[in-house]
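Following this line, the structures themselves.
No lab work stands behind these numbers, since they all come straight from the coordinates. In this text, all values refer to a predicted model and were calculated from it rather than measured experimentally.
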Structure I
Amino acid sequence: MASDVGIVICTRNRCAGLLATLDLLRALPGRPPIAVVDNGSTDRTVDAVRSDHPDVALIALDRNLGTGARNLGVDALDTPLVAFADDDSAWADDAFDRAFDLFDRHPRLALLAACVLTGRDLRLDPVCRAMAGSPLPRAPDLPGPSVLGFLACGAIVRRSAFVAVGGFETRFGIGGEEQLLAIDLAAAGWGLAYVPEVIAYHWPMPGGRDPALRRRVQARNQLWTSWLRRRPATALATTRRLLSEAARDTVSRDALVEAMRGLPWVLRQRRAVPRALERQLEMLD
């Protein structure tokens, strides 16, 4: 049932958008519990949420934990399923009832990647189009195409599986953080599936984001993910690719420098995936 799904939002300095999002989410059938984790906002976000939505579980941080804030939100909820939302996204009225039924009927399902419709004209997000055409073998015990990636604002997770693998990696910040979690869930034996019948909406807000910063974080995280989980040959190929880009692109060069600074941590945390999973990742490469 929808009441078995909680919602986690992490946000920073986007008060107006967050309040509009909370209005939409509070209107969902069953009034699902919501946890908002504020990543050290310097605007009026914290006070506004307390005033306008006192029934929302609010965790106000004094620093920016990036995607790690979502882990704190999951900890604050006790629902068996958790849906993620951004401060500019929402879920369809029937999404959680559909999701609960699918998780109930597919016990190996750890993450449901929903169909994300974007903008005022509700265009299908290109990532969803790619997931719909996933080249991975279709698992008979999953409700849709098998995937090894997802959009965080359109994902619903089985809480027990999410917690068991450690959730999102805090060091990754925001940008390309989904792949490592997807890999870790799959390596633990869980299934991830794209289910277009479950709908999420995303209305990206203009401005307020630094595209160069986003690209740098994504490139760094892709390299870290490769170093952390992929076989040496693949990790080396990913490194060479970024090195080549760094020779002519400042953003790529900065990403490489940041990645190298984290190398001691990566070496301590490296855990190569099973060969069967590596073969699936190679299909996606």
Structure II
Amino acid sequence: MSKKKISNYFSSQKTLNYINELNINGYVKVDNFLKKKYVKILLKKVNEIYSKSQKKSYSGIPNRDIEDKIIYNLQNKHHLFNEILIDPLVKKISINKLNDKFYRYLPSTVPNYTLKYFNARSSGKKLDLHIDSYFPYKGDQSIMMQFAIILEQSNKTNGCTVVVPKSHKSGKYTNRNSKNIKHLECNSGDLLIWDSRLWHGTTSNLTNKSRWAIIMTLGQWWIKPSMDIVRGINENIYKKLNNQQKQVLGFCSIVPKDENDRINTKSGYGDIKKKLGDYNFKN
């Protein structure tokens, strides 16, 4: 287990309060989540990565993202980002909200949810209200959540997150004319968490400055990620991961090739390979 502590300490009672707010309103703001030292380190790393990748062109980018600065697949860019995957507060909230209670291959005290996407983003155009759960539904059970770590101050002028409180249990797709909008202005180092059913978006960035945030989406293990994370990881990153990080990245829920490979679609730490090459992904 990694001993690097990049976030501040939060008591069990505070964590329960955050979970309660998530249940009621569909979102919660955690002030001063990230240690100031690591805000600077991560922001510097994001800017370095973006400066090297901004000339690349990607197919399939939607029009709403054209003016945004985006870095995809942070889990494969630097190991420090993967420390966030097993942050104590992130784990406690995610285990409570996203763990499959019938997952028998791992103890209930460790994650069995998985990463869906892990990007860095600086707002450009206004992002209309939307949901990220693929479909709306009523009920208490969450299947996906977003964790947004704010690296630069965000406000109404430079593209802060907006939400419609309690909309996560409406069972409806978004009403983009909704007047019940709350602006979530944040300082660097703050953390925003929301249920993926929540109606949310951003304001336009009217400045010529960046407003970087790290966006991590976690969900129940059976929901496929937006990209093939396990086959996209590189050996240098893989060898630095501990079992919990590998599990969150999807290495305990790789779909078997056929019945001769494996029958079960989920597994435990015992099925994790020592080396990335042992998976024979190319075969």
Structure III
Amino acid sequence: MTACAICPRECPVDRSKIPGVCGMTDDITVAKAVLHFGEEPCLSGKNGSGAVFFTGCPLRCSYCQNAEISRELFGEKVTARALMRTFDALIEQGAHNINLVSPTHFAPQLADILRAYKSPVPVVYNSSGYEKVETLRLLEGLVDIYLPDMKYVDSSVAKKYSGAENYFEFAARAVLEMNRQTGVLQRNKEGMAVRGLLVRHLILPGNVAQTVKVLQWLRENLPADTAVSLMSQYTPLGQAKNIAPLNRKISLREYSKASDALLTLGFVNGYIQEPGSAGTEYIPDFDLTGIQNGKD
């Protein structure tokens, strides 16, 4: 038996036969492919980011905004050629980039596909940050823009909310590797991202201490002009509706503390989401739209 070693879970299963913690076998499964206008301005631009949403996830976040695909595993299996046709369709619609959303558990297959595809637009690797450096190195030279989350620093919080007490240990190494591969975020004359690292952090209610610790670590361990996106869009969904303090949106006081920390620490490159951004408009309807899965 060949055990899966793609993500930090290192599931003791052969994913050619049995799903791992991510919920997936090694069959690439996709839930939607669409021009997405809810990303950062340097990714969405005027035409939208060509977002491809993959089914499954190695993390088990109790507050997941995309639980329909990450936990309920909605999606459709696609071949490599079908996925390439999906990329083509998005580019033909004007997508500024190909945005691979939650791709971690399919990284080796995606590396092979991207090597063959040779995308004419930047490729974005949009992940939870829960990555192994060895897996990321399979993608070197194939991914133009890394868009990881950095969720928490404290292992107790990571275990409580995502079932992964080693989250920060792996996310910290992963972000450093992403920075090594692509460097500080670069934009073209139109302001669109073409290469580099953009780190996201979602402010969680009752957890501003984690926000401050994440920002401090980023400031101390990455270049001063590293791009950071501080997100205030948290909305309680699914299990989170029954878990305090996740059963509410962030308060204005929490938003102010988080944004003040970003500015006090001297971050000058990136984004702060406006207060009151919480809502379901950032959550797509997963309906298999855009998947070019005809006969091969």
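If helix-only ellipticity at 222 nm (-39500 (n - 2.57) for each DSSP H run of 4 or more, over all residues; to 500) comes out at -6000 when worked out from the coordinates, which of I, II, III was used?
Numbers: I: -13000; II: -6000; III: -8500.
Considering all the candidates, the number was obtained from II.
Upon calculation of Rg/Rh (Cα atoms, Kirkwood Rh), for residues 76-131 alone from the atomic coordinates, which of the structures I, II, III produces 0.94? Mind showing how you got there, number by number?
On the way: I: 0.98; II: 1.07; III: 0.94.
That value comes from structure III.
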